[in-house]
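Read through the structures below before going on.
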Structure P
Amino acid sequence: MTTPPTEPLTPGSALPLGSAAPDFDLPTVAGSRIGLADVDTELFVYVQGCNHCPVVLAYLDRLQELARAYAGRATFVMVNANDAERYPDDSFDAMRTFADAHELAFAYAWDADQQVALAYRTVRTPEVLVFDRERRLRYHGRIDDAKDPSEVARHDLREALDELLAGRPVAVPQTWAVGCTVKWTPAHLEARNA
């Protein structure tokens, strides 16, 4: 079993820039499965998310706007890895209800054993990782710099997407993701604290 990253995230615990995207194969709320091999766009945007986090909810419209704006050029996949036994609002059934209520513009996948979140080394919801055509990590962090949309000064995710699509390196490749923590299962918590 892989152990969760150390909280709070430290530079040594994050997936290093330039790393290959870890493979995955997860069920989605649409009744299908999605994996890295299904991503056929220039960019892949991995979003660690969930249903109940107020920060995810605050960013959801902006995230959907980005997924729609970059459709055909970037594939967004939001993954929920939260412990559904302790957080029933994040169960797979609740995810389906959430997806229907919000008419999600991207795949929403269930990481029941938390192995994908561990492989991507995420600790927050929302937390985004952007991979280029070769599926190498080029941006990791937040969507933008303010929970309140009227206070946004830096559109970090949008800027990273634009730079990569223009063939340029990302000027600010890492930012601090602010949000709720991934709700690890007791087994993962025990392993981390051992």
Structure Q
Amino acid sequence: MKRILVLYGTLHGQAAKVAARIGERCRAVGHQADVIRDRDLPGSANPDDYDVILVVASFNNGRYPKALTKWIAAHAKPLSAMPSAFFAISGAACDPTTGERDAASQSGPFLTKVGWTPRRIEHVAGAFPFTKYSWFEKWVMKTILKRGGHPHDTKVDYEYTDWPKLDRAVTGFLDTLT
């Protein structure tokens, strides 16, 4: 049994849902998993307290969550030396044609900036929770989705996360642990 930290940063809640699902998958195969939001992480939190770190982060407004970014940058060396994975949640990953490339263009520079080399990187399609957006976010996201030919009714929330694919990715990563 491994002690696993599932650390997440979210703006509108999709990364929280993904992190909870990852925590459930870890427990289902016999690991201990702590699922903690970045802003709830104690200042003394140390990667050495865990065997594995799984980071789930939503990409919004051109960046990943600030508190999560600071924690990763402060612990990049031990994170890179241990079993770790990055689950990058974004709207870009929702596009079946260009999603992987577009999502990688967001996560790659971020990982370079913070100095972390996770063993696995997964780009996870996020959601468009229009009912939680400000009027400006609604306008921007509606414009982007409309241009791409996607549904864009601002009275409806759209979720694109492929839960079976996420489960396979988590299980695949956990299978690599010895």
Structure R
Amino acid sequence: MPGNDWLSDRETWLSALTWLGLLLAAAGCYRRRYRVAAAGVVCLAAGWGVPPEMRKAAFVETRLDELRPTFQFQEWHYRHMRAPQHVVWRKMRSHWLIGSALRAGFRIAEEAEGCELVLAKQVFPPAEAYMNILLEPTNRGTTVVSTETRVYAESAWAAHRFAVYWRVIYPGSAALRMALLWAMEAK
């Protein structure tokens, strides 16, 4: 599993810098504070200008690691569920967000019944996104549910193009993943 420290994730900081730039530029222009607007443009340029780095899964532990071991973008969230793995699997498979993802163009790339579901979608040709939902039982009869998203772009140009998009949508994407986990827990 990836580390829990989201503050050490480079893309999180670049996304925050991008949003700070958008807010400063908009506020500066609206209030005619052109130095603030200029600072916003500098933040935007920095957030959008930093090229994404290639990463590789350290170990092959999941179907996602096998299908998409290299990637430039990653997002990971988890939650402990007070239910056995088979109950959580049933909740997850019947959740509306899974159906929504399938209707939005994701396809089931791999499914290990009761354990892991991997969805895939072409997002920006030539870039492909993979998202998994992984269930891991604990020795206390509970289940750790994690969701990870990885995006791989085949060229530097595609990676840079996707980076601009990712750094803007990242907060919303993270909110959707956390909502999925919270909704599964509440069911």
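For which of the structures P, Q, R does the calculation of FRET efficiency 1/(1 + (r/R0)^6) of positions 20 and 92 (r between Cβ atoms, R0 = 25 Å, to 0.05) return 0.65? Answer for the origin of the read-out: Q. Kindly point out which one of P, Q, R the value 0.6 was derived from, the read-out being distance in nm of label points 7 Å out along Cα→Cβ at positions 84 and 116. The value was obtained from structure Q.
A value of -8000 was computed for helix-only ellipticity at 222 nm (-39500 (n - 2.57) for each DSSP H run of 4 or more, over all residues; to 500); which of P, Q, R is the source structure? Checking each candidate, the match is P.
A short reminder: the numbers here are calculations on the coordinates, not readings from a lab. In this text, all values refer to a predicted model and were calculated from it rather than measured experimentally. Cβ atoms are built from the backbone, for glycine too; each structure is taken alone.
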